[in-house]
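Chemist: Next up: some structures, all given as structure tokens.
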Structure P
């Protein structure tokens, strides 16, 4: 019966979907490194990348184009792909854990904790005193907030889903109040930095930042994808999953830690990028059905593509002014989510 339900909800074959999303991501990466004040053709872009990887294609490359692509654009699009992939997988995993289509990485306090860490770094001047102080503070804040939420939600060795959600809401509110207190003593320059960071940007992308982000995102995404079967069973209900051999408490802990690690790194690198973790998993489920073995990697690929394309729009649509990345993802994700809500309610009378 479960297999029949999955097949009935599937519009695209899993292999075809993942192959299509991979090709779309590759195209978006080429577009990201090629579009800007200086246009770089796809062939030249590929030649530059291969040259830096040690392969000689024989294609003549302009030194200026080489510097623009390798130093500025390629770290930016790679970081965008990492951020989008992390947020997409985090949203899919949390929606599976909580059996709630409105779940996103902010639900367990990651985004608010990272924001507190970033605001603290900006207001206390750590951004200038410590290398990568903003990113480090944001990452520590995001992971710490998630651990606090999980620890407070535990009772007698167990954590109920509803308690975890409510604890996340309460901790997010407390963290928001702490951010407000910090902002009350910030000057105009610090307030501008906070506002720009809180709306998301890939403008600070460098290879060292990419290198610091890769391990956290890779570990978090891999850990989540490894629990795809457990997530499928947990959507039936915790008691049913336990009867089928799933250690729901351990699975929940692993997934919360994986989400905290990946999302903390993503928010630390790019600020708060809204709607990716909420909308992308729904898109993948519409195309491929609810099986998490497809939804999780599909969400990684689709999230990466969405953020890379949104960043292209953010830095080109009003050039030379760069728009906040989170504004672009919200403009794209908000209307889509309203349509999805209307479509689901019309079909089923609600989310059920």
Structure Q
């Protein structure tokens, strides 16, 4: 027997706007999460197997098991071991982490701003993180840790500016996005100037920061980014219940006992961490945070506890597939993964913008 949505259970269906009560049974939501979890495994396995050097499932199992000290299957060749463990596995795992981060960040931004057009790139949080990451790498050293820390600080500063703007633009989602796009353009120009003016080796190119790439993935980058993403996602997830209530309106949420300011600060801090980590190791990859939450909302409803989990899995799958296409479609040339996500997410954004203009997106 399915249970009602937690928000509905607490306050009754009649107290919620239609978008907050979808009538999706809890059993279906669980099934969606299970299917998505399987999808993550399948996408990762295909990404590991396909490339300039094709590998079989048995070779993948053999390499990974031997590195973990188990030693299953026949001993792999030196080439296969080097490709899988040294190049492809850290790249695939980093893609899963970055996809999770961007999708959860988009979910959080849409919830905090009550704006269906919110996305880390469109609202300039991604470009702000890129500025912070580049400056940190210039001041300290061009390694993942300074990039991730600097990216998180840059994202947090940009989010604080957006929060001030949102107080005046909340009634007009399209206007907030236009402001974010303009701010993002300025911040992207700052990144370009900083990178071109730098004379230090190891600073990624402008293309990396603007279009994103997982080509430089390493185990160290994966470890640093994943640790920060885990903390950020935990902060966002801890606000899931409050975000549901804030969807009713801030005054209604305050009346129901929600400390709106504290929730917003905690959620934005989590968003800054995940975006900073993603941008610090992979550059700005657009539209993942816009597209995935909208798709997942159709499948699991608008309860943020379910939506965050589904978006995390969906984002991991989407970016994993996008990166696979980026490195194989035009092989041996590699396409920036941000171009692939933009080709999918750009038209979706235009459709949402058109609906917003007609009052079709709430």
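No value in this document is a laboratory result; all are computed from the given coordinates. On a predicted model such as this, the values are computed, not experimentally measured, just so you know. Cβ atoms are built from the backbone, for glycine too; each structure is taken alone.
Chemist: Here distance in nm of label points 7 Å out along Cα→Cβ at positions 252 and 324 was calculated and came to 4.1; which of the structures P, Q was it taken from? Please report the intermediate quantities before stating the final value.
Modeler: Numbers: P: 3.3; Q: 4.1.
Corresponding structure: Q.
Chemist: Something else: On FRET efficiency 1/(1 + (r/R0)^6) of positions 44 and 164 (r between Cβ atoms, R0 = 35 Å, to 0.05), which of the structures labelled P, Q is highest?
Modeler: Ranking P, Q on FRET efficiency 1/(1 + (r/R0)^6) of positions 44 and 164 (r between Cβ atoms, R0 = 35 Å, to 0.05), first place is Q.
Chemist: Figure out for me which of the structures P, Q the number 0.15 belongs to, where FRET efficiency 1/(1 + (r/R0)^6) of positions 204 and 244 (r between Cβ atoms, R0 = 35 Å, to 0.05) was derived from the coordinates. Don't skip to the end; give the middle numbers.
Modeler: On the way: P: 0.15; Q: 0.35.
Of the options listed, only P reproduces it.
Chemist: Still on this structure, I have one more. For structures P, Q, calculate distance in nm of label points 7 Å out along Cα→Cβ at positions 156 and 196 and state which one comes out highest.
Modeler: Details: P: 5.3; Q: 3.1.
Going through P, Q one by one, distance in nm of label points 7 Å out along Cα→Cβ at positions 156 and 196 is largest in P.
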